[in-house]
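Multiple structures follow.
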Structure 1
Amino acid sequence: MSLDDWVLALHVLSAFAMAGSIVLFWIVIVAMRSVDTVRDTLAYAPLASLGSTVIGIGVLGTLVFGVWLAISRDEYQLWDGWIIAALVLWAIGTSLGARGGKEFTKALTRARELDETGSAGAPGELRALNRSPAGLLLHTVSSLATVAILVLMIWKPGA
């Protein structure tokens with residue numbers, strides 16, 4: 001196997017990590033829609049933490065290894081339209097995904113505060129934070145950007 005083969009394998013592995021984390025976050029988002037207690041909200045913290053770590057690795061890996069491939073392989077150029085489109089979508093998807101994550105983190109932060117004080121909080125407070133409409137919208141657009149990147153990577157229009 002050549003170095004480019006290894007870089008391609010790491011690029012694809014990073015993409016799987018990124019996509020898998022997005023799916024994990026969808027599962028958590030859907031599951032937490034009915035959660036309104038401190039204990040139940042905090043129960044999802046380890047999954048959210050795992051997803052954040054893995055998506056960070058996937059986001060960084062897809063960018064680094066993807067740019068590496070675009071530079072090292074003769075058949076691709078970093079300024080190819082489909083690569084530029086993928087980089088723009090990558091920037092949009094990752095920034096919106098991060099902002100969406102911050103919206104949902106508000107529920108975990110508030111649950112930790114309530115847990116430290118031994119309070120249950122206002123009725124419906126955690127449920128409202130767990131159902132963040134802004135977080136849902138941001139995660140949806142981020143997910144769609146990722147799907148569009150996958151389409152570009154598979155079909156490489158114009159290449």
Structure 2
Amino acid sequence: MTPNPHDEARQMIALGEGLSDGEQPRLQAHLNECEACRHYAEAANAVVLALRSLPLAADARLVRATQTRVRFHAARLRETRERMWLVGLACLGVGLSATLTVPLAWRLFAWVGEWAGVSNWVWQAGFAFVWIAPALVASALLLARGTHLASNGEKHRR
């Protein structure tokens with residue numbers, strides 16, 4: 001089904017300044033040929049000019065409410081930025097401590113494995129479990145806490 005050229009022209013007129021460079025010559029060619037669409041475009045332009053010429057005044061309460069919301073959101077953004085700074089420092093600390101302690105913990109597990117007389121894969125698996133388990137537990141707790149907070153937040157917003 002081919003679109004009606006008049007409907008297509010009116011859709012392009014409605015876009016106004018948002019019309020792409022490729023569509024402008026096509027619209028202009030149609031307006032040169034079609035008097036009805038040309039009158040429609042002139043009327044649309046007149047309405048846009050009339051609306052742009054109207055002064056817009058906001059109520060003082062609306063201005064105060066908007067300023068309050070902007071300040072509130074700016075404060076939240078600052079808090080988030082500060083928290084992210086702390087998270088970054090914490091990640092740096094964890095990375096440094098892991099870099100320093102992994103070789104020592106590896107040697108300790110190797111020594112305990114030799115002392116206990118267990119095979120290498122047993123103490124290595126134990127090392128991997130001891131090293132990864134706290135991160136998995138912390139991740140699960142944070143995920144559960146985050147899910148809980150998200151579901152509570154949705155209940156309060158409704």
Structure 3
Amino acid sequence: MNRFALLAAAAAFSTAALAAPETYVIEGTHTMPTFSYSHFGYSTQTSRFDKTTGSITLDKAARTGSVDVTIDTTSVNTSYPLFNQHIQGEDFFDTAKYPTITYKSTKVNFDGDKPATIEGNLTVKGITKPVTLTVTSFHCMPHPMLKKDACGANATATDTGDTP
């Protein structure tokens with residue numbers, strides 16, 4: 001895979017004080033990890049995973065945080081059911097043996113009061129490699145329907161060829 005992009009939105013269920021660390025639970029219905037790759041040189045194909053869980057903890061005052069994401073590899077969605085089955089096979093994700101992909105941060109770097117990059121470890125098919133996510137969008141505010149704090153973010157990473 002040439003590119004792995006994580007597009008995530010997390011809903012907050014935290015009641016922490018404003019200056020304290022807040023933990024946000026990733027809302028699976030608003031989270032879309034995607035990946036793209038060259039389709040034999042014809043075009044760039046983009047696919048996604050439909051089931052994601054995890055949490056994000058942020059302490060804006062201390063400029064620290066953590067990210068812990070688990071992606072259900074059996075939820076891969078290429079928009080073509082036959083290819084979904086193929087990509088779950090041993091040649092690609094081998095979902096029978098490796099049912100999840102995980103990303104666990106080691107450091108969150110801030111630009112002002114917003115996360116800018118997230119350093120961490122991505123594990124795919126039992127192989128763990130360091131991956132830095134670049135946060136391209138980040139915004140927190142009270143959710144207009146849930147009346148609770150919520151954050152939304154987009155983050156990307158590009159495989160340099162040595163990631164699983």
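Remarks
- Identity of the structure behind 33 (criterion: relative contact order in percent (Cα under 8 Å, 6 or more apart), calculated), options 1, 2, 3: 1
- Structure with the greatest value (metric mean count of other Cβ atoms within 10 Å over residues 49-56, set 1, 2, 3): 3
- Comparison of 1, 2, 3 by Rg/Rh (Cα atoms, Kirkwood Rh) - largest value held by: 2
- Of the structures 1, 2, 3, the one that 13.6 was derived from, the read-out being mean count of other Cβ atoms within 10 Å over residues 81-88: 3
- helix-only ellipticity at 222 nm (-39500 (n - 2.57) for each DSSP H run of 4 or more, over all residues; to 500) from the coordinates reads -1000; which among 1, 2, 3: 3
The numbers here are math on the coordinates, done by the rules we state, and not lab data. All figures in this text were calculated on a predicted structure; none of them were measured in a lab. Cβ atoms are built from the backbone, for glycine too; each structure is taken alone.
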